[in-house]
Structure I
Amino acid sequence: MKVLRIDSGSEAARAGIRTGDDLIEIDGHAIGDGIDVAHAIGWTDDDEIRVVFARDGKRMEFTLPSVHPEELGIALEPDALRTCGNHCAFCFIDQLPRGLRSSLYIKDEDYRLSFTCGNYVTLTNMSAGDYERILAQRLSPLYVSVHATDDDARRRLLGNTEAPPILPALSKLTDGGIAVHTQIVVCPGINDGDVLDATLRDLTALGDGLASIAVVPVGLTSHRDDLSELEPVSAGVARDTLAILNRWQARMLSERHEPIVYAADEFYLLAGLDPPPLEEYGDFPQLENGVGLLRWFERDIVDGAANIQGIDAGRRAVTILTGTLAAPFIETTVRRAFGGVAGLDLSVVPVVNRLLGESVTVAGLLAGRDIAEAVRGAGASDLFLLPGEAFNAEWLTLDGLALPDIRDLAGVDHIDATGDLVAAIERLLQDEAHGQTEGS
């Protein structure tokens, strides 16, 4: 791994390590990527490690504190990304319009990111050496997109006639002590019904190594002109799917005392049903897949709002924007949670997704321009709260807008985006109380 930068005055600089040096070994462990670095350092109990760099064809050895290179002032080159060779019928990246954030078009298929970031992989580009490394370095848990254990159905879904059978791959991992979280994207007519039932049977037979199964509905945008035709998940398909999942969940509760099998919240909303109670989600192993997110939200809102009950808001209006599918659930939740706050007028505005199509109904895929349009049409409010999940780590929406851009487009300054709705409302009420104190 090449050294890209050495911080001036750092321990690495004082040791004589230079930009351009190639990190090749730590305490006898060969280094090929960031996981090798973490693994080598993690295995030592000593305060110091022997680090070997290559420079101009020569080996340069250094004794350094046993901490990550970043703490020594060493910036290493990022790992080369493994990309996806599948052509999934439901691939969301292929359904995106042009002009969005560039990172959205990267198709990664890298088991290392599965381990470090929870990214889902199909295991279609794995070598024997990859499996050996995973087992040797205990890269657990991993996150695997299964979709179907029937080879023909899975190859059709992946658009890859050469995709290897998934069950032997999963067995190799679980038999070796690697925990595996799995997901199934339900595409009606291909992997629902009996195919789904068989997939759940095969996966649950893997034993304790199977950590969880998330079943999510296929997401279809309005940008599929050159893609194969797929059917959306209807209310009927959602109910039928939930019936299958409920049977397997009951069986897993009986056998393993854990649900193991989970449906994404969207299935319940599409079927017109309430999601299960909070306690049925265990330790929320599939929260990032939209499993249990509504109950998680409900718990945080109800618990947080309990601290501000009885406060007089002094006639304050708060407008919460979200996706169309969950809007009724969220409105019911916030009205119940904040019912004891006098003078607080709460409303929930569902944002229609015009960028990706009205069939895309979740808050995490809303564009900044669609949000701004919804704010303009929402009427007066003291505070507009946007869903934090619509923004990435750099606080940019799918179409690359930051919060100030949305404010400009909407013509409104009092817009905020936060993952903590209660804290935002509490700040508003504190500002109101402060204003009243100053005016008295």
Structure II
Amino acid sequence: MRHTVTILEADFERLTSHLYRSKDEEAAYLVARIVNLPDEVRLLVRAVIPVLSRDIESQSPVDMVIRSQSYVQAIKRSKVDESAFIFVHSHPVGSNTFSEQDDREELPLFALAHSRNEKIVHASLVASEMGQRLIGRVWFPDGSRAPIDLIRVVGARWRFLFPCSGSDSIPEYFDRQVRAFGAEIQRLLCRLHVGVVGAGGIGSAIIEQLIRLGVGKLTVVDHDVFDDTNVNRVYGSSTFDKGVAKVNIAARQAASIGVGTRLKPISKHLGYKSVATELRGCDLIFGCTDDQWGRSILSRLSIYYLVPVFDLGVIIDPDGELIRSVHGRVTVLQPGYACLFCRERITPDGVTADSIAATDPERAAALAAEGYISGVQAHAPAVVSFTSAIASAAVAELLDRIVGYKTSESKSSEFIYRFEADAISRNTRLARPDCFCMNKKLWGAGDRKPFLGVTWRPEE
């Protein structure tokens, strides 16, 4: 079982700014919702509480004494929020690890935390090198400890900090990428868990590139099976694959390439709760579905679990045997960004229509005939050149978010590609203040009931 922490970039900057406001040790508390996954305990930071000067009895570059009222109030707040209590302090000089003094002083602190809220883990972090290095550990009720394996920072850049990372060997077939981005980025790619929803034209191109980049684990979701009209754009497919689940074609392709990527295929619709819960364990997700219902679920998942999502799409507008326009889109979803509802990429009516079409096709057809919902869309035009281009654009944006190779400091949250005009536009549209995506009570809310605040189709 591994233990991780996810924090938004704005909270991380506020934390490190406080921890290094002086040359002495400083401290803060974090309140973090706990998500229990099969192989991971994930702590989602929801609040940063600085330890103020009035709460400090004494401090120096090597130690500090905090008044008990300060941490008792923070522990109480974490209990009210049904969250973990995380104690953070700086080491402005000396060791970048926990000291013997830290061990002695944290033992009674976390005994107190567990006496107030004994059913969950709590944690501590040490920041050194001006906040550029963090290590952490979780504390269990019996006083035992385990290291924090990963700290994610989600914002304009996505940082993945592995406090206990070693120098794992890198296979020779990634040599050209190492020459471009360096060994540490390649090791990071090998540790990432990426979700891909939709294994069609765009999704299969995303999967192909992620495998060849060396991403360690993929969870691929698609309920559809392959038909003859898919062969023009689905990577890894052939004319002999009719009736094969698209996710199984992706799994076969991953095994065939043979660079070590583990791919978990899920051949079910995202509208099942059991499927959506699988994506909670991803570090990031690519949404490659044209289903508004699925897109609405991914929009919520990005908010509730602080998991960045790329939403992708291509629309070809034909005029007989000519093309009027070809528009592609890459939209980044995460807390603080406008969601797909704010951008009017999806609508409540569209989500309802798609959910009915997926769960009850006969009823959907009847409602469409009566004019209550829009009709089921016919198969749209699709060309491998355009779907692959948008997939490449999205993967390139992922690389920029973790590497920072672009010259521009600002990060746009949406990119529009107008192929017929040979033009690219970008924007950072503001979210609507009344939209769910701007409700900060939902940021990092985790496993609230009902899950993601929506109703799910019955499991089969």
Structure III
Amino acid sequence: MQKNDYFIGIVTDYTHDGLGVVKINNFPLFVEDVVVGEEVEIKVTKLKKNLGYAKLIKIIKKSPNRVEITEKTSGANLLHLSYEEQLKFKTNKVKNIFDKILGKDQVNVLQTLGMENPYNYRNKSVVPVQKENEEIKMGYYKPRTHDVINSYNCSIQYEEHNILINKIRDIIKNIQLSVYDEKNHKGALRHIMFRTNRDKTEIMIGIIAKEKFAKLKEFVNEMVSLDNRIKSIILNINDKKTNVIYGDYTEILYGEEFISDYLGNLKFNISLKSFYQVNPIQTELLYRKAIELADVKQTDNVIDAYCGIGTISLFVAGNAKKVYGIEVVEPAINNAVENARNNDIDNVKFLLGKSEEVIEDLIQNKEKIDVVIVDPPRKGCEESFLRNLSDMNIPKVVYVSCNPATLARDINIMKNLGYNVGDIQPVDMFPQTVHVECVVLLQRSKE
């Protein structure tokens, strides 16, 4: 087998990244945009020692689980799969990871909880702006490059954002705004950010630029006239040569500093840089599942580690005696305190610091902790933190995870520390992408 060779084969499986697997004489080739069961013609593009990559040339026999797509979207690598096939892929992905790390069938993985409508669910879009041969491009980066591909109808973000992107692209061109060129670090406009609340009544637009630029006021006026739901336009200056999107300086150009959204009955004020889940429908489902697993009683003290802006803390407060939210990011803690105040919730205390240190302080102060809810970043929990939970004899830990691999690693540690593992419940927070969230209950063994 050599690069540029052509083969015909059957797609037998998916990789964890959603690529199809075609085996030629038992040698696996990974192929984009194919569906299990399809017979395909492929061309080898890259060979490694034990695997290779190939490009789809022609579908000879199409799967009934294939969906025709009109426009590709950044990160939405599963658009060509029927939603039923996507959910099956995610369940199997979680199961395969756990089988690999913990051993076959050591835990029970439930079916992934999906959405009724798995399209146009993202409430936030950060769109790079680029100028190439006088053409203004707004969309997403071509994979593994910094070249922007125009997006006209992204199928995972709110339809409002698609409409605004297409209109703002024309405004930038018509009034000839300065656009940032990252090669020579000149020009102004870098990204446009959109946030919209769940009932689509309030829209925020963020302008991220290297510097203030000519016709900024005209640009703001033009955007305000596009939709009467625009409640906030914020300028953020990022003058560094960096891939990080936001800079430190922020200025309100129009309207309010934030827009308001609801999760369940809770109101949240969301600013330009606030961390807030991008899929409110599935967020609510995930949090309700976490609270159901925690089975919190009115006499319970609960810790929400990695609490962010306090969404889970405030959700669980109605069921608990006292909730402690812990977070290392100070602006998030300030947001959380404000969110508790806006919702008249007084049995939640937000604490700034590392989870393991704050929990230790609470226990030393003779505070009885009944449940700990953890929702860490993709890298998972520090092993020292998990050992602390065990040393402190925490009876119940509910683990919410955005990365099944680090979840499986951490569960393996907790099993060895004497915790029983409940059913793993995958939740599809990001339809059309390969990502999947999970939630699981870990209970201290009675022995």
Identity of the structure behind 1.3 (criterion: distance in nm of label points 7 Å out along Cα→Cβ at positions 114 and 138, calculated), options I, II, III: II
Match the computed value 4.1 of distance in nm of label points 7 Å out along Cα→Cβ at positions 74 and 386 to one of the structures I, II, III, and report its label. I
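All of the numbers you see were taken from the coordinates with simple rules; none came from a lab. This is a predicted model, so every value here is computed, not measured. Cβ atoms are built from the backbone, for glycine too; each structure is taken alone.
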